[in-house]
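Quick note: the coordinates plus some simple rules give every number you see, no bench work behind them. The shown structure was predicted, so the numbers you read here are calculated from the model rather than taken from an experiment. Cβ atoms are built from the backbone, for glycine too; each structure is taken alone.
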Structure P
Amino acid sequence: MKVFGIAGHSGMGKTTLLERLIPELTGRGLSVSLIKHSHKSIDIDRPGKDSYRLREAGCGEVVLLGNERWALMHELRGAPEPSIDYLLGRLAPCDLVLIEGFKHGDFPKIEVWRAELGKSALWPQWPGIIGVASDGAEPLPATPAGEVVPLGFDLADIRSIADAVLQHAIAL
């Protein structure tokens, strides 16, 4: 499996980009999976449901199986977050794993950045950023020393972004 990341501050449009990028990649015949990192507390279960009640009772892991999908919920209960390698090892084999978040991860990624949101770019301080995708009319971020991002992408140009993902994705 190869991996490639999409990074950026909250609200920049990472998920929106992925919603457009995944069909482009699967349309090219690739099987694609995704790991999404959130700094928020997530819960895919609902209070009152059996699986929720059993997790709350102390189960370390609960597998929820339905007619159309299944999910494994693992309780950290204060343990550190697992590594990317650990999470990758839990996925079924596929051609490409896209990783949303994990800004610190040392793998290639494209940053989604929008100047009008008033947040600084992650590039070049964060590892692995090979390019920045922004709205076409926006100037790309530059460092105080005047360095410009290695690759610039228009968020509307999904084909070029997909080409870059496939060119730069790596096996971990």
Structure Q
Amino acid sequence: MKVFGFAGWSGSGKTTLIEKLIPLFVGQGLRVSLIKHAHHDFDVDQPGKDSYRHRKAGASEVLVSSGQRWALMHELRGAPEPGLDELVRHIAPCDLLLVEGFKKEAIPKLEVYRAQTGKPLLFPDDPYIVAVASDVALTQDILTIDINNNDQVAEFILKHVELI
């Protein structure tokens, strides 16, 4: 399984870019999965639903299954947040695992940068950023890809992880 990450400030367009890239990877016959880091309390369950009620009642894990999908929710209940390595062990085998967030992890990453965020580039301080996808030309010494050229971004990633 090849792992490739996306880093960038909030509002830079990481999720939107990944959303556009996944169909390109899948269209090439690749099985793609994703791990996304959330910086806030999030919920994938709906209040009032059975699984929500069971989790809120104290269950450590709740697995919901149907003919369409299954989902496993695991409550940490005060335990430390798992690292990326531990989370990867929960992912079924795939060709390409995309990781959004986890800025500090030692995995190859594409920085998603938009000038409008007003934030500095991350790559000078992260040796694992291998290129930047941006809406502006950069003068720094790093490969810059047009964030709006999805085919070029996808090709770069697949070449970098040696899937083409």
>> Matching task: 39, 25, 12 is the computed value of Cα extents along the principal axes in Å, for residues 8-47 alone. Pick the structure from P, Q.
In response: P
> Taking distance in nm of label points 7 Å out along Cα→Cβ at positions 96 and 152 from the coordinates of each of P, Q, which one would give 2.4?
Replying inline: P
> Quick one: mean count of other Cβ atoms within 10 Å over residues 120-127 came out at 14.0 when computed from one of P, Q, so which one is it?
Replying inline: Q
